Structure I
Amino acid sequence: MAAALSAKASRRFRGRSALLAFAAALIALPIATTSAFAQLRGHGGPVRALAISADGQRAISGSFDSTAIRWSLSRNAAEQVLRFHADAVNAVALLGEGRAATAGADGRIAIWTLGKTEPDTVLEGHTAPIVALAVSPDGATLASASWDRTVRLWPLAGGAPRVLDEHTQNVNGVTFTADGKALVSVSYDLSVRIWQLAGAQAPTVISMPTPLNAVAAGTDGEIAVGGADGKVYFLTSGGARAGEVAAGPRPVISIAISPDGGTVAAAGIGGTVAVIDRKTRTLARTLVGPGLPVWSVVFSPDSRTLLTGGADNIIRRWNAATGEPVDPILVETAGDPLAAYAGDRGAEIFRACVACHTLAADQGNRAGPTLAGIFGRRIATAPGYNFSEALKHLDIVWTPETVSKLFELGPQAYTPGTKMPEQRIGSEQDRTALVQFLERATKR
């Protein structure tokens with residue numbers, strides 16, 4: 001089960017759960033071109049990451065299906081599928097000069113020359129999933145954020161990375177300031193850290209009221225961060241609080257500032273994208289798709305178009321000024337797995353988990369183990385799933401009480417060693433509703 005952001009375990013940590021997060025079954029990837037529609041189809045799992053080239057002609061996407069795809073935006077077609085990672089591709093970046101970077105839950109970064117079938121270089125050092133990448137304005141340095149609680153700065157010309165290791169929880173987002181003098185990182189430890197890249201001074205630490213999942217920096221130096229409480233918080237370049245806007249009731253898991261600086265887009269687990277006017281600090285409009293989590297959002301260079309990637313495996317294009325889709329909303333034909341439970345409060349709480357966990361035995365494991373028959377089963381014993389070694393040594397049997405306790409205390413406290421993202425359900429009524437739903441839905 002999962003309800004926040006980020007992806008999962010490295011090849012060494014084969015136990016897959018779900019990022020702030022959710023994942024999808026790793027299935028064979030058909031390359032689908034979409035000359036008739038603005039939506040881009042081709043991934044076999046949720047679209048976790050997006051980046052657009054400086055000329056707006058190409059994009060790259062990363063997915064829970066363990067691949068990245070290079071797209072032609074002028075032809076609405078997939079140009080190349082990049083297969084290397086052993087797990088979800090959580091982050092992508094375009095480096096210029098026909099190169100790209102992909103990073104995944106396997107803890108590795110691949111540097112590609114686009115058109116080649118194998119990466120030129122593989123950067124290793126992180127010991128847990130990598131969930132965000134950022135390229136310095138001069139193109140010389142790649143920053144990576146990881147659930148191993150570190151940020152690493154990789155010289156793209158070669159050499160050892162600089163490791164920034166002061167966060168105390170998963171690092172979920174990272175960005176360079178426009179002048180390239182500082183790096184900003186956000187974490188589940190309720191902090192923003194601003195690192196001055198010249199010298200070795202300690203970072204400026206800004207305490208926040210909620211765990212943080214995403215960060216972006218504007219050309220004027222302002223910083224926007226997305227919180228697990230559904231709010232976007234604004235900070236000055238020095239870290240002073242400069243306002244906040246409620247994007248929605250669910251966690252914000254991706255954030256972008258338009259190149260012209262006028263707008264912030266905040267994508268959330270609830271399936272919508274809030275478009276915020278930076279000047280007035282108001283919610284200008286809300287983009288409403290098929291209702292599934294939106295994992296990634298990015299503006300085109302002209303600030304007129306917004307691309308989103310979601311749990312329905314589709315990349316959608318939107319008119320950023322009007323909030324209207326460039327093409328009619330299309331929904332995958334697989335159907336809503338929770339349609340039979342319409343109106344059930346517990347099912348609605350569980351909706352954040354459906355991309356990662358199935359409920360019926362004949363549906364099998366996805367990125368997380370099936371929950372079929374969970375009650376009465378010892379932890380880390382679901383057949384056919386590779387669990388983290390730490391979980392195999394815990395003395396927990398799943399009962400209504402232990403499942404409720406998992407979400408009361410949070411996975412890291414109750415099941416230490418898990419790759420499941422840290423999250424809690426504070427409402428006892430909501431925990432009870434979730435447990436009661438699972439009791440009905442997971443019977444064999």
Structure II
Amino acid sequence: MERKIEHKLVEWAESSERQPLLLQGARQVGKSYLLDWLGETYFENTVHVNLETQLSIAKMFDGDINPQKIVHALESVSGIQIKPHKTLIILDEIQSCERALMSLKAFCEEAPQYAVSAAGSLLGVAINREKFSFPVGKVHEITVFPLDFEEFLWACGDKILADSIREHYASMTPMEEPAHNKAIERYKQYLVLGGMPAVIQKFIDTSSIVAPTEIQNRILNDYSADMSKYATPSLAVKIRRCYDSIPVQLAKENRKFQYKLVQRGGTATIFGESLDWLSFAGLISRCSLVSNGFMPLAAYVDMSDFKIYMGDVGLLTFKSGMASQVILSETEPDNGFMGGLTENYVAQAFATNGHRLFYWKNKNTAEVDFVLQLQDKIVPVEVKKGVHTKSTSMSIFRKQFNCETSIRISKKNFGCTDGIMSVPCYAVFCI
């Protein structure tokens with residue numbers, strides 16, 4: 001599958017001043033695959049070791065982490081000659097070996113001629129444990145997300161459709177009706193499947209929207225196993241409860257995260273650390289409330305009020321038990337959860353594109369789903385699950401904070417009226 005992140009990896013491979021490369025991201029988003037692809041495409045050979053499963057190799061880092069000693073040890077274990085600049089070293093699941101992570105600094109300072117890369121699924125969790133030391137400034141960090149909707153279209157052989165969506169977004173002119181309808185159908189499929197590479201590959205191989213559910217279930221089980229492995233027993237229970245509550249949180253009309261829905265009497269003191277763990281693991285995104293629509297938005301965050309979204313919309317659909325036929329139906333489902341599911345999809349797309357997630361509400365009933373800081377502009381964003389787009393909240397925000405531009409995301413076609421850009425759900429990757 002073609003991934004947008006590939007060009008960043010190629011830039012790193014071809015750089016004359018490269019530092020060790022570190023890919024972060026949740027499990028199953030394709031980090032290992034990307035590094036293997038990079039090694040096969042741009043290097044003569046590759047030495048790939050998994051520090052979580054190959055414990056004898058992980059123990060090699062317990063002693064001296066001199067780069068030359070490590071290179072010799074990896075050569076003896078793999079039987080592959082490691083050549084400066086020509087061999088890609090891949091240290092997979094590096095979060096399970098603190099000394100291996102520390103060795104990246106040594107490679108940066110003492111042996112920059114070696115192409116060293118690493119991948120960590122729970123690196124954020126590991127770094128925040130007391131004993132972990134992170135080589136700040138000595139590694140080139142890249143975060144890998146699930147496939148976004150545009151990459152999903154590429155994987156399905158619809159690159160021409162993806163290009164057309166970008167063209168119509170740039171001009172804000174409506175898509176032709178057949179193309180619009182096809183894009184809506186693909187969007188519905190994406191809500192069910194999400195962006196996990198193995199899930200999408202299964203869908204492509206089988207042409208079945210149901211077949212990938214087994215993989216989604218396995219991924220969620222892997223996440224649950226990580227909670228037990230990388231957290232204390234008591235914390236692991238709280239983490240699972242928070243994670244399991246997300247569908248309930250998003251089914252509410254008011255999607256503010258409520259600790260009482262995790263457990264009766266729940267508070268930030270009890271469950272705050274659990275949410276931090278999920279965030280560090282890349283399993284959730286936090287959308288913070290802002291009290292104003294001025295720049296910088298981060299200066300107006302209300303720390304006590306936030307929404308939580310899952311990192312992959314397909315996993316949310318599966319976890320909620322939402323029937324795929326309801327989502328894929330040609331008629332607009334009268335279902336409150338669909339609104340939260342659509343918001344989660346938009347949040348995932350924004351996070352993938354590097355946007356910090358904020359939302360706004362006043363003391364009355366007005367609420368804007370997302371507020372983006374795009375260069376020198378504040379842009380309110382409303383999200384609608386279908387074609388009905390009437391709402392007064394965005395008008396209130398625009399008037400109060402003098403916003404020239406706003407975005408309304410729905411199943412409607414492209415258009416622009418009175419400063420409101422109508423962006424179809426399938427085009428959020430363009431923002």
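Read-outs: derived from the displayed coordinates by stated rules, not from any lab. Every value quoted in this text rests on a predicted model; they were computed, and no experiment measured them. Cβ atoms are built from the backbone, for glycine too; each structure is taken alone.
Side notes on the structure shown:
- Which of I, II yields -13000 [helix-only ellipticity at 222 nm (-39500 (n - 2.57) for each DSSP H run of 4 or more, over all residues; to 500), calculated]: II
- Read-out mean count of other Cβ atoms within 10 Å over residues 61-68, computed value 28.4, structure in I, II: I
- For 20.3, 60 (Rg and Dmax of the Cα atoms in Å, calculated) the corresponding structure among I, II: I
- Origin of the derived value 6.7 (distance in nm of label points 7 Å out along Cα→Cβ at positions 69 and 173; candidates I, II): II
- Structure responsible for 9, 30, 27, 20, 13, 1, with P(r) over Cα pairs in 10 Å bins from 0, in percent, for residues 213-404 alone calculated and labels I, II on offer: I
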